[in-house]
1. Thinking only about FRET efficiency 1/(1 + (r/R0)^6) of positions 56 and 352 (r between Cβ atoms, R0 = 41 Å, to 0.05), which of 1, 2 has the largest value?
2. Supply the structure label, taken from 1, 2, corresponding to distance in nm of label points 7 Å out along Cα→Cβ at positions 16 and 280 with the calculated value 3.2.
3. Can you spot which of 1, 2 the value 15 was calculated from, given it is relative contact order in percent (Cα under 8 Å, 6 or more apart)?
4. Which structure, out of 1, 2, was helix-only ellipticity at 222 nm (-39500 (n - 2.57) for each DSSP H run of 4 or more, over all residues; to 500) derived from, given a value of -20000?
5. Matching task: 1.07 is the computed value of Cα Rg over 2.2 N^0.38 Å. Pick the structure from 1, 2.
Structure 1
Amino acid sequence: MQDALLNAIEESDVSVAQTELEGKNDLGVDAWDIHLSMFETAQWVMNPPFINPHLPKMHAICREFKPLLEKEDLLPLVRLEVSEYARRPKLEKFERSDPLLAAASFDDIEAAIRKMDAKEAALLLESFLSAKGAPELSRRLLLLGGGSSELKGSLGHSISCTAFLLLEMMARPDRDHWPTLAVLADYFCKLKLGPYAGSYAADPPAAEKTIQNHMVRAVSGTGIVNLHHQITIYALERVRHLFTAEEYNGLVDAWVRFMGDKEEEQPALHFTESGPLDSYTQFYQLFSKLETGPVVSALVPMLGAPAARRQMGRFLVKGVSDLYQGKYNPHQLTGLGSTLWVIDQFHTQPSIAGGALFQFVDYFFGALKK
């Protein structure tokens with residue numbers, strides 16, 4: 001019998017889903033176990049009018065938050081997840097047919113995608129996965145999305161909306177991968193791929209230097225378009241182990257082109273004199289006022305020490321969870337994931353880490369005020 005919570009999510013019954021969640025909590029079920037149980041169910045959740053699998057991506061990025069949180073912090077995050085998955089429409093499920101007898105080639109997969117046959121593409125993806133393994137399937141799909149000549153303006157989606165689904169699939173070898181493959185097949189068919197244009201220079205520039213030179217640009221500007229610049233490099237870095245150096249550097253170059261002629265900006269921050277915030281209560285009192293400058297100015301002094309950065313991450317994840325009132329754009333969590341990654345990687349460079357903080361907090365507060 002299917003779990004009553006998962007059934008309520010699939011039926012888009014928010015009230016029953018929330019009741020079932022609280023019942024599990026009362027019975028002592030670990031909140032993280034509840035999160036993990038929603039893996040297959042979350043894959044089918046849609047975010048219309050967008051074709052992108054934003055909610056499965058959000059589910060995967062929640063894994064990045066767990067090391068920052070205390071056990072008691074997890075339930076508010078999972079409540080948020082349950083509500084978001086339940087309140088949204090679901091993709092009509094593809095039913096499995098008989099497995100393919102011969103191993104599919106990636107050319108077969110690409111042909112099915114180009115003729116927009118999502119069910120055939122899903123079956124071929126499953127066949128390729130069985131024969132070649134998840135890392136090779138992930139690499140090929142990411143290169144296809146990142147290298148299509150008609151996707152240059154949407155690289156942030158063709159990389160990040162694929163990368164995190166594939167990462168979570170690889171992290172869950174014990175679970176059924178059909179929902180992920182079906183959703184990816186549907187997504188790639190809706191992308192309407194152009195000719196593959198992912199050729200890479202024989203001697204590409206060093207990616208680390210390229211990223212370093214362009215991170216201030218990535219975290220400059222406000223709004224969802226600019227936020228995608230940091231989300232995209234975050235996604236690309238999380239899957240860089242799948243690529244050859246040439247492929248990876250070529251995708252970094254594509255990220256630079258994706259940002260176009262955007263210029264560097266530095267937010268004007270007025271730093272507090274009281275030093276780092278030392279309690280969540282103190283942080284939440286400030287955070288709940290929804291004023292970007294004071295929040296970022298109070299957090300930047302916490303960049304220095306690893307323990308302070310972890311505390312900052314906990315404050316932000318917990319604050320985003322505690323401000324939830326029943327409706328979020330999934331980028332309010334995925335953008336937080338990218339910002340925490342930027343902070344971790346560039347904490348010695350306040351122009352980058354502080355810019356990322358400002359970009360996310362400003363977007364998050366702006367979404368709450370709408």
Structure 2
Amino acid sequence: MQTPTAEHRADVERRLGALKKIMAERDLRAVLGIAGGAPGQNGFLRYFTNVELWAGRAFFIVTPDEPDPLVVMWSNYGAEWGKLIGTTSRIVSTILDNQPPIVRVIKELKAAAGNHAGKKIGTLNMQSVLSLSEHAALAQGLPGATFESIDTAANAVRQIKSPFEIKAMEETGRILAGALERFGEVARPGVLAWAAASESERYAKERGCFWGRSKYSLDQRPYTIPTLLDRPLKREDVILFELVYTGPLGYWHEITCLYSFGPLPEPAAKRFDTWWKAVQAAADVARPGNRFGLIAETADKMFTDAGYKIVGHHTPNCHTIGTDEADGITPPPPDELLKENMVLSFHPSTWLEGDLAFLISDNYQVTPKGGRVLSTLGRPYRQLSA
């Protein structure tokens with residue numbers, strides 16, 4: 001975690017300005033954001049306040065007149081952590097009040113709504129994170145208020161990355177590429193797969209990565225999953241090793257590398273070479289104004305031209321990524337258009353006959369010249385010493 005710089009604070013002010021513009025357009029008296037201490041549940045909190053959670057629930061409230069959001073949570077430990085890293089100083093715990101955070105939230109929303117006709121309140125993550133009892137408490141505590149989800153509008157803002165955000169995401173890509181190189185330094189036949197992964201994760205965490213996980217595919221199928229504790233790496237393994245982590249500023253990166261002890265077996269080498277050509281071709285069409293669906297179509301054509309039989313796609317070919325692993329609909333609708341400075345978790349996922357595929361990921365920035373990779377990994381294959 002990093003203390004916010006002046007540049008970071010200015011970027012958060014930009015984001016809050018965009019959110020308040022949405023509020024004005026929709027006549028919203030406040031926006032209530034809900035966050036949970038888990039991946040996929042705290043991206044809006046991180047985006048608008050830089051506060052992180054390790055457990056529990058937190059709420060943040062944005063009003064037209066206050067320059068900074070108010071963050072409300074139960075844990076006083078969590079609040080103190082938030083004050084170290086947050087771009088807002090308005091972070092409170094309700095533990096000494098001996099009341100759940102939702103009680104303070106209702107009080108603040110009542111004050112924000114006042115007697116304004118309609119009492120419209122915007123929400124973020126209300127349907128996906130708020131508990132049933134908290135739903136009931138809001139409805140009972142704010143009679144006459146109406147709640148309007150603005151997840152889609154807010155996602156449209158955060159999908160377009162600023163220069164500050166691109167730089168932060170490049171830093172995450174640099175760290176995780178180094179973590180994959182570290183994996184290659186320790187991976188040897190007989191080394192436990194769990195131990196090699198742990199060393200790679202240590203490298204990432206000591207450089208500020210927080211939420212995340214490592215995963216393997218060791219059978220040339222696309223499914224990357226954690227290994228058993230006692231599974232050693234074997235000389236004949238074709239090792240697909242993936243890291244999915246947040247960087248120091250909370251931006252997610254999915255990145256993968258293929259390894260082998262000695263040369264790849266010929267069928268695997270041919271599939272990987274075709275995959276690499278498909279990725280490069282698909283990245284070339286990751287330009288503003290092109291359809292999301294064109295990425296899959298371009299990658300598939302490379303495989304069919306090489307004589308492979310395609311049975312489908314084993315995962316979304318790409319999705320937007322930011323302070324959540326996906327800061328929008330996943331998979332994106334095929335006819336939705338790419339926009340400049342979106343960042344995509346990019347993993348063209350052509351699925352071949354025989355349940356064969358390489359799930360290899362990296363982050364790419366959408367530019368007028370095509371997708372620009374945001375890591376220093378390069379061609380994601382390393383031949384290791386046996």
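Since every read-out is calculated from the coordinates, none of them should be taken as a lab result. Worth saying up front: this structure is predicted, and the values here are computed from it rather than measured. Cβ atoms are built from the backbone, for glycine too; each structure is taken alone.
1. For this comparison of FRET efficiency 1/(1 + (r/R0)^6) of positions 56 and 352 (r between Cβ atoms, R0 = 41 Å, to 0.05), the top structure is 1.
2. For distance in nm of label points 7 Å out along Cα→Cβ at positions 16 and 280, the value 3.2 is produced by structure 1.
3. Corresponding structure: 2.
4. 1
5. This value belongs to structure 2.
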